[in-house]
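Below, each structure is written out as structure tokens.
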Structure I
Amino acid sequence: MNKREIWVVTLSSLLVICILFFLLFEIKEVPDVDWRESYSYQSKEPYGAWIFGTMLKEKFAGAQVLRNQLDTMIQSIETKNNLLVMISARIELDRGETESLMHFIEKGNEVLLFTEQLQLSLDEEDPYEYYWSGIYDSTLSVHYSETASEYFYQHYFQDFRAPANRYFNALSREIRQLESHRVLGTVSDSLVILEEWQLGAGKMMLHTIPQMFTNQAAKQEFYLDHFNFIFSRFDPDLVILDHMVYHTGNDQLSESPLQFILAHKSLRISYFLVIFAAVSFIIFKSKRRQKVIPTLETNANTSLEYVHTISNLFRQQRQHKKLIRHLHTIFEHHVRERYFINPEDKDFKKQLARKSRITPDNIEDLLDEFDRAEKKLNVGDEHLITLYRKLDTFFKNSK
């Protein structure tokens, strides 16, 4: 292609890419917000718990509010009437942490867990056996047994323009309990979201929708009344704020490099520009560039020229008998190499006919032509042509 054609193709391709980009992607101004569900008390992102932690400190201003940054903290507490609040996407405690938590409750303290998944490690039979269930929706109607109020939670993701569907975990009513328990909250009139267990002198409560206590939920009308109702039952001397990060030592929402890049607007734009540049290079610049290889003339087959020259010499000198001897030598060599037959053998004709699949009569006829030519003093053109045709027929039809 000439330069003009290259420019036309390039501009056309860029135009097609731009059209596809605008058709497949929506360009809009969005704030640089992290929508991951971290539930961190320090995070002011939509699914952080900064407002939740701040309101707890204000709610229990007369009590001491601490963060459980050491696993041994609750083990050292010997008093009662303390409240431990833990919020995480998933709460999974090992055997030692579970035993410490149970002893803390049995002393006369209360634990309130906000999580979608709870996994405790116990040696003996589980005192709070239940079955997980769930609901897929964007708006939840939450009811509690101790109030006639109904709380409507709307779930948002990526923006606040419209509620987004999500799968929410809940507990099925098919619960087999070894300890006394109460169902305190439900959603959709059937699935349990708040359950209370009596363990020794204390209580453990599990709320399966932690999203209702995040920063984005604080923008909704239900949040303040709902918060006050949930914590109206408590009057602790000490409040401990807990999170799975304090137990694992690592952020349970560890992100991949790609997630980190896409979470920041400037990095995200750079990432897509690099991809676009790479694709453009592959399309337009990846072809190998080199000078045109000149066409070379076909090599002449000198062997064939030599054969033609020798043949013409024999024909011009009319040395037909000498030429026939060469043909005879070539024939015998072919028989030895291909069929492993010695022409001096007595049953040579039979062996050759059997292996070459040529009829014995044709073999006999060909060999007779060689014998007649050998006995003649002068061999004519017709005899040479006849012998050549029979020899050629043998080579073409032999197996």
Structure II
Amino acid sequence: MLLRSFELVSGLKINFVKSQIYGINVDDRVLAADSTFLSCKIGSIPFKFLGIPVGPNPRRRETWKPVVEAMNKRLNTWNSRHLSFGGCLTLINSWDQICLPKELGGLGVKNLDLFNVALLNKWKWRFLTDNDALWADLLRFRYGHLPTLVIGGSPIPLGAKYSTWWKDIMSSGREAESDGFQTNVRAVVGNGNNIGFWKFKWFGNQPFNELFPNLFAKETHLNVMIAERLGGNGVSYMSSWQWVDRLSTEEANQMKELSEPLVGFSLHPFNSDRWRWIQESSGIFSVKSYYNVLIENSHMEELDINVLTAIRQLCRNDVPSKVLFFGWRLLLERPPTRVALNHRGILLNQQDLSCIFCSLIHEDCSHLFFQCPFSKSVWEAVCTWVEKGYPTWAEGWNHFRLFGDMVKLRDCDRIRHLI
């Protein structure tokens, strides 16, 4: 009945001859009867769907071995056709730079490791915001108070008895120097029932356990909620706090320093606590914004501001991708000139480093593309064609920006694709 309804709604007809039926905890006789009724074959688990294994343990390497072998086979074919060994090595060494956004001097290729972390952290955001969902109740019953685990700094249960899904989510991003998720989430206090007093950022840009570590060390209940410490008229419950030890004079002064800003602060009993993602004006988490945070926090090469500006202008031009890629490499001085090959340990004889065109001086990017007599003659011919003078001093990013300004002129629009 369900399959027939699908056909009527979508207008698509299921080809049962090419279909298979699978049973999970289903009696073999029932499965055989269903197969006869639908006129389709009985399949077994595990199986492949669109080349991806379905059914076996996804944590085992053997499960993904056929997929990896197929990818390696295709990559080896592509590499042999389009890349030399040196080109493969250069690509690997430049991968971090390639994965940077175009605004930061990269080519905008997705870093799949960081993008996967961003996708997993979308679940952390749902842990904070989907309080009424049934699955959230199940997670709270099994693991505890979710906001405290996600951003409260409490030890995260990652033992063998916990699910792989849970461990993947909660461990994502923790290998970085700073957890970009925690630092970009702010608590918006309502009734105070779901926000920890000490460990959450709800009053200022730092949690109180970092501002007053001595007081936090003597707190009886480390995960106490705001509603348990503050009444409707500010700090009316401060005197009822119980410490594990008597406060020293210095700690009493810190207690006064903590209490004074909270005077007049009141909760809103009829409003639930909320969460705000500070990287978005809407306050709602997005995978894209968190991915950008991870990219910015990763170790990346600092580029000269002039080179970075030239790369940004290059990426905004409507040029073929191969031209864009070569221009990007040239601005970063990455083409395999003879001097570059010498630095990589490929050309070791100093006599082999002379320019291929003029043989006057060593062949680096500056000489080969701008200062060599042969290169100058090419640029002079282009400038003559567009009726502009050729500046012999211009090279690298200066050269690119000079011709970029020429292209902006109305009478020079025809040279855009040539240059």
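Please treat every number below as a calculation from the coordinates, not as lab data. For clarity, every value in this text was computed on a predicted model and none was experimentally measured. Cβ atoms are built from the backbone, for glycine too; each structure is taken alone.
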Kindly point out which one of I, II the value 15 was derived from, the read-out being relative contact order in percent (Cα under 8 Å, 6 or more apart). I
Given a value of 99, 33, 19 for semi-axes √(5λ) of the Cα gyration tensor in Å, calculated from one of I, II, which structure does it belong to? I
Here distance in nm of label points 7 Å out along Cα→Cβ at positions 148 and 388 has been calculated and equals 6.6, so which of I, II was it run on? II
